[in-house]
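In the part that follows, the structures are each spelled out as structure tokens.
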Structure P
Amino acid sequence: MKTKTNSKLFYNLRNDNKFFTFEGYDFKIIDDCLEIKYSFNLADKVNFNPKLRFLPSKHINYSSINKHNLNNFVFQMGMVELISYWKAACPKKVIVKPNYLSNEQIEFWKKLYFHGLGEFFYLNGISVEENSFMYITTHGKKLNPAAKELSNNKVIVPVGGGKDSIVTLELLKEKGMGVIPFFVNPREASWRTIEVAGFTKNDCIVVERTIDKKLIDLNNKGYLNGHTPFSAMVAFTSATVSFLTGISNVALSNESSANESTVPGSMINHQYSKSFEFEKDFHEYSKKFLLQDMHYFSFLRPINELQIAKLFSKFNQHFATFRSCNVGSKKDVWCGKCPKCLFTYILLGPFVDEKILIEIFGANMLKDNSLDSIFRELTGIAEVKPFECVGTPEEVIAAISAGVGFDNIVYNSARKLKESDSFGKLLTGYNSENLLPHNFDNILKDALNG
């Protein structure tokens, strides 16, 4: 992906917009829906009012919810939402009016904003430092974490519609873990995933997130735009769901490969909010400032993309319906031309018959010469990986070596690569850097050895 030279625009916008204010928020419960509206202000020039809506669910009884404790969760979700609007002009000063944040909390948010926007800064050609890119001041009263006893007899599983969350969903369901699927702005593929897995819409918890159109207007006028850490929003909304349902376990589907930087030799990672570093930070933050007994972890953290592909290949009932392509998401298709499509095609190669892969993706992607530049990025020939949720070059090369082999690929760049013998090593690996509770750890190990 090409970088832009927006450094001058960044400083001009920053100079013209001295501050960004988190003015406040309102929330109410109507017809068993939790409706939230935030109020942000860009330098007294533009007001933003993004919204979150927690739809009715059989798992949530709002009559028993402590509204004082809920207030803290609503506020913290607003702190995540803030970054999407701040990035339009990147004011140096951020004023948080609703509630007080300690220095420790401010450092958490600055770290999340800085690294979560790493791709945004890089692709816009903006150079900033973590300690000085933003200054946060807060007002209001201090909010305390919720003192609520939680149950561990069920597990909340955020679902996207791709292979990773399907593996988590199916493995935990098989072991009778009392799975509750959870969505933020579900797509068609998300609904198909839970239907194929044997769940109904009534079994799920859904949050609708609405972007203020004024942000899109600013983008169209030439203000700054780019990637924001969406998985951080999933983290804080899932913490709210944990509080509302009284369920302690929240099992994400982020793998060990998400820890690798997108730009070699840097901290820039498209998947920062899916990384183990963020997982640990959020785990500690939530216990100290949100909900002490909640356990937020990634079920797939100990394993890599190849291992996930192998596990997914056992759930062939999902082959026709799963989707991971962002380009084709609105049309609910695999576009067949993007890094995510090519990566998924290659990773499944050693485990799924070629005829079935062609049925899934609509073509033999390894025979499409137009994908050579993407192939270079995925295999590490190019300096920078795609800014997508894809695995490591080692995993890609190992999958090709164990699958079709380089001789059967039309890309010219394939001639520069050698067969890899790391396939077996990757399939038997188990990363000790994880937060899995013991019973979840056993389920994953049993699946790998099965």
Structure Q
Amino acid sequence: GDILAAVEAEGKRLYPQPEVEFNLTGKIKDGQIRVDQGVVAGCAGGTFENLWTMAALLEAAEIGTGEFALSLYPASQPINLELINKGAAAKLLQSGATMRTAFCGPCFGAGDIPANGMLSIRHTTRNFPNREGSKPRDGQLATVALMDARSIAATAQRGGELTAATELEVTPVSPVEYQFDRDVYRKRVYEGFKQADPSVNLKYGPNITDWPQMIPLPDGLILKLAAVITDPVTTTDELIPSGDTSSYRSNPLKLAEFTLSRKDPDYVPKVKAFACLEQERRGWADGKPLVSELQELFRAAAAVTGEPAEKLIGVTGLGSAIFAVKPGDGSAREQAASCQKVLGGWANIALEYATKRYRSNVVNWGMIPFTIDPADQEKITPDAVLYIPQIGAAVRSGADQVQAYLLPKGTPVQLRLENLTAEERKIILAGSLINHYAN
């Protein structure tokens, strides 16, 4: 009870909105914790061994007709087939469990999303805030606790009364050999390796679009700090939420509309407005007049470098950047970086990066993974505008730091280009890995 009360108090601190009801202690009934849902799914949970063992534990059991529901997702179709062939699927279905297809949906909020106020126990890959599909901004919030598959089966045996597998007195489950049937894939999945056919055209539906053009790194950059996140760690789920966003995985611009939507709803409108200024700047080369906001920006930039504003307009790109203390924890989804890029992102600024893979994704999408000294963090404020002259030359020359300036006052900020390999510098200069390969 104390643990649930502490989590409930923390949840109310995180979601103080009056429309969000968060009640965990109400799950304690007659001295027992009552669970609403159990899920075993994905590459971590839906293994043959897990589901085979659950079938043995639930054989002759009855989940019941109460609120508790159990859903099981095999990790692959061959696992699904083997569970059927060896009779485990029948035992699970006869217990009242629901067998789903081989799908990792619960892992990213696209399957068995718990209803408002539910407590779900899950053997899935990860458990980040709202990963199960909750939408606190809409007043909908559920709770998820990670648990091993055997304890989920034990809880299901008792109709949703939270139970550890160690509390059961059961006969040890006999091991069984898993037989992989390659035909499941051979008879359906096209093997195209070393069998390219350039004559076949790709088919595009209305929700499948090309990537927008990504230009090479300009000589200089003027960046709007559209999001400043001071949490100790920022996850990829926070950068680009999972769940219903997956419907747009083949539509980069549509998907990008969800960037930071649960963390900073103002991010997308701000970066889109600044991206419009970049289009205005490019139009200037075609003889179009410069809007007043751009004139002011370039006058401030010229005051820093002493160069004519007209010269800087032609060689200085406008874009956006985010600051986060330690971004990139969690899943490896590259959309956490690509969505920033297609909205005009040119950089991340951090004290450090949570994972190498996120930092690599930032680079591969042509953005610069800057780091700063913690003493300079107080200079990084929301909506600040950062001017980085000669950034192209700095990346090209192998420099490990570059001087930037906050406009309009010209306050200096030292940005580090730490541990960039020669190949990574080429990718950044090209504007993206796609451009780099094309060149």
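We did not get these values from a lab; they are worked out from the coordinates using the rules stated. Note that the coordinates shown come from a computational prediction; the quantities given were computed from them, not determined experimentally.
Supply the structure label, taken from P, Q, corresponding to helix-only ellipticity at 222 nm (-39500 (n - 2.57) for each DSSP H run of 4 or more, over all residues; to 500) with the calculated value -9000.
The correct label is Q.
When you work out percent of Cα pairs over 41 Å apart for each of the structures P, Q, which one comes out largest?
Max of percent of Cα pairs over 41 Å apart: Q.
A value of -0.85 was derived for log10 I(q)/I(0) by the Debye sum over Cα atoms at q = 0.13 Å⁻¹, for residues 64-295 alone; which structure in P, Q was it taken from?
P
If Cα extents along the principal axes in Å, for residues 152-279 alone is calculated from each of P, Q, which structure is the one that comes out at 49, 37, 27?
P
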